[in-house]
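Quick note: the coordinates plus some simple rules give every number you see, no bench work behind them. For clarity, every value in this text was computed on a predicted model and none was experimentally measured. Cβ atoms are built from the backbone, for glycine too; each structure is taken alone.
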Structure P
């Protein structure tokens, strides 16, 4: 189902429709402050396996991130961090970053890996923020399986219907997205390491 967003922004009834779908185990394609992405509610096994299948991978070999609407919400799923790292997160979120941190025991078992880390996204995107706020729980997310982000098929939601219409439950159309990837920053072992340069520049 294609859900078009009005130029004045997403309506509350649309947010509720999306969250109702997620609660029932649905998968969505939604806009972020980077590119469009797949998502389902964190902690649900079947939709999580469907996400992995959409990327052509086995679940245990997939790299997922979780989308939160605040540092406070994210803190439930990561181990305690230093004051310096808290200030770093506060100064760079919401924003186009994926922060890799040590996962806490509250991370659902389906996401726990030998690496014991998790990617955290707090996107600067009203639609993503409002979905998570209404849901009251994070999303598990992964990028669309595109190899060329300049290909219009992967930045224009109108093409998503043909590509993924039979594989997802809701496609949120917020217009053509010409942004790039998030900047991936590891904060593991009290070290700051840029794992992937994206559209955002880290402020220290």
Structure Q
């Protein structure tokens, strides 16, 4: 199992709880319907990798997301992660009304930066993803349908969140295909001050 780092110390992630369709522009980008309720799916901890895969049976799509580490039933750490998706397979599954796990929960389907303690005001968090020095995605809680605090509350109504679980809060517009050799740089800012910078190379 791949370990991650929070506040300079290694930990083993638990389940990865993901929120889908949380940015209006991304919903339009993929031609999806606007959901009536929060869309939730999970990745197992075996999906976590320290590598950014470009292909697994088919080309993979990246989705950059603001991520939170859970402990003591609260959001205690923040980082940036990439949700890797087998888009062609996902589209086939959606057409048939079938679950997405084969397209979202495979080994290597999630990779993360290090995590740092959450700041006081989550609304002041922003994040960006640059690929080969070009800005491809940017997001913040003001663009989310469900804020991080609302996500935590809603999840807690039907699911036990354990220490070291990770919540992925959805992706803004700008998703695309991972290309081998491309440099991905994810950054998280708090009130315009850089908190996190992490680099992946497509493999």
Structure R
């Protein structure tokens, strides 16, 4: 039996707006991101009648923890009543982190085209650089251990992996799909649905 999970991506950051690869760098929400987190919390308050039955877990990065705290406050819960799980961290972009692709292209022409040729399996250079395929194995480890109903705040890359794990969508589709920051993804009865 598949667990019931509500997934939220962290709210918008200035780096999202600038197109910077955040990866595992700690960045904070901007004003739009705070509004998105609050709105998602109000949606979850309407959706979940008994939040005490739920496990609340987030990636340990600042932007996900701030999102979770805001969600919980909007649900009428204590802000820090959640766990942090490093398996839910964003994909590590290694040496690319903190840069835009335009900046990387200036230093290494052709890097964007090389990545786009096989985005799912492209391993970012540098220490701890990952591909989406590698991230998916990390996410699969977390997902296999989920039992109680759960609210999870994580990252776009992790949620792409959830689509790959649950719906077995093509790698190319998973790697490029849009993961909004102002919507909730519900996994119920083995099906994923945007709320």
Parent structure of the calculated result -3500, given that helix-only ellipticity at 222 nm (-39500 (n - 2.57) for each DSSP H run of 4 or more, over all residues; to 500) is the read-out and P, Q, R the choices: Q
Quick one: mean count of other Cβ atoms within 10 Å over residues 36-43 came out at 20.8 when computed from one of P, Q, R, so which one is it? R
